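Chemist: Take a look at these structures.
Just so you know, all these numbers are worked out from the coordinates, no wet-lab data involved. Fair warning: this is a prediction, and the values are worked out from it, not measured in the lab. Cβ atoms are built from the backbone, for glycine too; each structure is taken alone.
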Structure P
Amino acid sequence: MSEPKLGVVAVGNALVDVIAQTSEEFIADQNKNHGMEKGAMTLIDETRAVELYSAMSDGTETSGGSAANTMAGFASFGGKGGFIGKVASDELGKVFQNDIRNQGLQFDTQPIAIGAHTGRCMILVTPDAQRTMNTFLGASVELNAEDVDKDLIANAKVTYLEGYLFDKEQAKQAFKTAAETAHKCGHRVSLSLSDPFCVDRHRDDFLDLVENHIDILFANEDEIKSLYQVDSFDEAKAKVSKNVEIAALTRGEKGAVIINGDDEFVIAAEAVDQVIDTTGAGDQFAAGFLYGFTEDMDMATCGKLGAIAAAEVISHIGPRPLVSLAELKAKAA
């Protein structure tokens, strides 16, 4: 079998992000009238998406989606990769296609010609830098097992799965097809749990996926505690170490913990002058870690690269790096 030419291929939601700053009062009002949960991701329909968009202040619009953001960071480090995700044959779909290909990433998933529009995620950032996400998934959830490019996955060292995509049965089947393809080729499979509310909705399916198909798991403290329904981080660590080869667990300002078998590595958070927006922090931590991993670096260096990428992205508005992460690699030495 030939050596894979790509580092990572991600399977995830193909969305366009709309990011705007807002007040605590706006979030409280939206919570009262629409059940918007501060700091969480809420799924919304197209009617609600149009309504919310009109109520938001002016913001930035960029192609996004959690796994696509990770791949943008991975490419910024100098990694070669690809993306599998579903857009529609509409204007936003073209924006997404062009943006991700301009990152140097391979993206060939066939768009939807008729039906759902390209999905979008409206992200509201409060003065405390917390992001509250409202997502209309649109065409992205139409991804199915037939969209999984097996040749592309066979050509990657790691297949990275986005937990946010897990809300439809056909997406779950796509995940399993992707994981089985990667493992048949002797490659690793990675998963991001994405959001504690997402974990709550699909805990049994996530547990099955983690225990039987995942080698590298990314989660923050709330997500990993939700997965195992425990109250403490230490309890969650003990459980996850039995299920996966590597667990990369982020803890905000406390940094991160990498568990690799019996070994544990505590990664300090990188200093940031001011935290502006936490959107994409976990996505970019995964980008840095996976770049290091696919370049055969040790666990501590992989974690350090993750922390560097996360620190860059929380220092500004938006979920993707604004500088070349390749230029920051030396800080991990």
Structure Q
Amino acid sequence: MTNDKSVQQVIVADIGGTNARFAVATLDAGSRPTAGPRLIEHYAGYSCADFHDPLSLIQTYIDDCPIKNITTACFAVAGPADGTKAYLTNLGWNFDAAKLTGALMLENVIVANDFAALARSVTALDPNKTIPLHQPASPPVPGPMSVMGPGTGFGAAQILQKNEKVTVISTESGHSAFVPTGAMETKIWNMIRASMGRITVETLLSGIGILRIYRAICSLNDLTPLNYEPSTISQLAMEENDPICVATLNVFCTMLGGVASDIAMTHGAVGGVFLGGGILPKIANFVQHSEIVKSYLDKPPMEKYVEQIPLNLIVDPEAALIGAALLAEDAISESP
């Protein structure tokens, strides 16, 4: 990180296992840590499958971007990251800030976990771009917040805010064990475990997880699964054109509710839980009318504890890019 704190524009990216989105964010120098970037523009999206490594992907956006000579970038990556290095789990891509800085002729490169970026956006989100799923009778007490959700994988992060300082803690909660609740979840779990062994949260709460749940429900009903993509299953469920797809997405939402409160208890997330990621905003209406809240609250003997934790759905398509911009701003302001 250089000592130049006058940087106003940064390249920001949300790079997942399937798609990558880029933009240019204009930072508001001297703003409060809870304020968002002044402007995000020059959006571009790419399919990761079209590139053989992250360098070629990023260079393509730099070449395409009409604004030149930007010196700072923050890349939010779907995998473990420590600020200088990241590993995109589902593609096997390595991101090294030092190498990218030289190869891309940039001065400052920050690499972060994608859910760390999503989490960092929470303090600056437009309330009209979140959907309250569960609101306790009393306002939540100040404290840690959890941000999580399914996409190509399952991401989760924790956010702490104290005296205007915002700290994000990346986690790998998606790779923790999934524990089924109820007869249907247990039947599905047993069926998938027979072929896969250990079942993690990400095994079921991800794009391919939707497909696994669908195939398991077909098998349980002595039906031959059709050659659907996860997006097709979701679309047919939302249109109520296929009862097995409806059942699949219902189970998916129920599983998610249970996992959300499990992670909230683990994080001590009394400040609230925010759901996001690549899948949920696209099925927001279905989620709202599912039993996600019922399973979220079903946590004996800790029902009263969980009942006091708000559950919200982020539907702002810019959220991860906003978070990446704020992570860049944090890094710039903290540099010596």
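Chemist: Match the computed value 28.2 of mean count of other Cβ atoms within 10 Å over residues 72-79 to one of the structures P, Q, and report its label.
Modeler: Label of the source structure: Q.
Chemist: I've got another one for you. Quick one: relative contact order in percent (Cα under 8 Å, 6 or more apart) came out at 22 when computed from one of P, Q, so which one is it?
Modeler: Source structure for this number: Q.
Chemist: Quick check for you: by mean count of other Cβ atoms within 10 Å over residues 184-191, which of P, Q is greatest?
Modeler: The maximum falls on structure P.
Chemist: A follow-up question, please. Consider the structures P, Q: one of them gives 1.64 for Cα Rg over 2.2 N^0.38 Å, for residues 96-135 alone as calculated from the coordinates. Say which.
Modeler: Derived from P, not from the others.
Chemist: As an exercise: mean count of other Cβ atoms within 10 Å over residues 144-151, calculated from one structure in P, Q, equals 15.4. Which structure is it?
Modeler: Working through the options, I get structure P.
Chemist: Here FRET efficiency 1/(1 + (r/R0)^6) of positions 224 and 264 (r between Cβ atoms, R0 = 30 Å, to 0.05) has been calculated and equals 0.20, so which of P, Q was it run on?
Modeler: Matching structure: Q.
Chemist: Comparing Cα Rg over 2.2 N^0.38 Å across P, Q, which is largest?
Modeler: Going through P, Q one by one, Cα Rg over 2.2 N^0.38 Å is largest in Q.
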